[in-house]
Structure P
Amino acid sequence: MILHKLVYRYLKYGDDPGFYMLQALDTVRWLERSSIELGDGTSVLDLGCGHGMIGGELARKGCRVVFADVENSLLPEYRGYDYREFDVESGDYGELGEYDLVVCSNLLEHIRRPEHLITNVHRLLKSGGLLYLSWVNWLSPWGGHEFTPFHYLGPRYGHLVFDKLVRHPRTHTPYVTLFPTSIGGILRMVQANQCLEILRVLPRYTPEVPFIARVPIIREFLTMNCLILAERDR
């Protein structure tokens, strides 16, 4: 469980590189604990890679990693890796190739059309390939990101109340860079993709209590970040 470490790091330093490195290291540890093969023979796509820390840590394990995002924000230490400019909301998923593992971390809540990604993501997977999909759902304690907990006032007014009361700069605006998502809604999208089989659904940062993510309504409030592990049909 790293939730307390993430909260402490954010309160002390904000979302600095150390905050994202905690997430990356935890992601790789979870994949290893789940007996997912990581090594020289494993091809990985870090989709919506951002700074590239998850893909970078998987590369350190020996994986052959390709990074993809709408713009190149990779940290300098990852600039030598294979990078593809790609818009997940409108791009042709057939152009990126097929991989043993596709990692898509904390992206869905920042795009207007998550259904385009979920409908097409199987095209990025080899037969039997795995999809690691995680995102922050709107009703979770971190749903509003930096203007949490004002998001509970709704996506039309919460951030505006935050601006008036807190007067602190923010980077996210509902329906511009942050879009309300739900666990139930995303699950239904994944289930509708007949090329994918859901293997596990659990709270990403508290995987020790996986049952929380299985209880409708309650999971929307108690799951800080939802994780779906799915497999492409063989």
Structure Q
Amino acid sequence: MQNKLFCRVAPFAMFMAFVGLEEVLRFLAGKGIFNLSPLLLQSLYPVKALSVALLLFLFRRKYTEISCGDLFKPLVLVSSITAGLGVFAFWIRLDASWATIGNLAGFDPNVYTDGSVRTIMTAFRLFGAVLVVPVMEELFWRSFLIRYIITPDFTSVPVGCFSWPSFLIASVLFGFEHNLVVAGILAGIVYNLLLYCTRSLSSCIMAHSITNLALGVYVVNTGHWYFW
């Protein structure tokens, strides 16, 4: 039981530890304790993405709830694509101050003067957003937490089992993980509903990946870096 919990929580915890480190560095720099180079801060992302990816790879055999075969079912595939693009559509429209918390610093690759380095760092950002974060977050939020709220013996709860407390708590907490908190809560609701409708964690991972891919393409083409 503890091993099943650890392998679903550890990648998320590592990711959040890096986020915490970045905030501490920003805070110390704001206090004038040292000069924080944007290059140093943004260069932490590849380390963060690769570290989480490594954990997911090491634990891959434990994630029996992920079934890629689900995505060959037409209803699951269409639902995943629709949900992913739907979340993207309202995400880019809910960036007003009343809908956000914290600093929308984002990732701006233009801090790198070398074009090849800029391309590599952008590629790392897309890699993390599209291939790492969706797997890591969906394993934590919609495989572990949403079932753990129902009972600590979460693996005894079928994927996609509904309860009002788990639905509401997971949706709200998912929102507060993001600076765009209102968009995050709505995204949590959509991904949760997708889980209940398809009873497939793979559908949520795919929807989340599509959202992040669409957002990445949008950011690169518009220069609205704060979404990253």
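Only the coordinates and a few stated rules stand behind these numbers; no lab work does. Keep in mind it's a predicted model, so treat the numbers as computed, not measured. Cβ atoms are built from the backbone, for glycine too; each structure is taken alone.
Quick notes on this structure:
- Answer label among P, Q for the case where FRET efficiency 1/(1 + (r/R0)^6) of positions 65 and 113 (r between Cβ atoms, R0 = 35 Å, to 0.05), calculated from the coordinates, equals 0.20: Q
- If helix-only ellipticity at 222 nm (-39500 (n - 2.57) for each DSSP H run of 4 or more, over all residues; to 500) is computed and equals -20000, the structure in P, Q: Q
- For relative contact order in percent (Cα under 8 Å, 6 or more apart) computed as 30, the structure of P, Q it came from: Q
- Structure with the greatest value (metric distance in nm of label points 7 Å out along Cα→Cβ at positions 97 and 137, set P, Q): P
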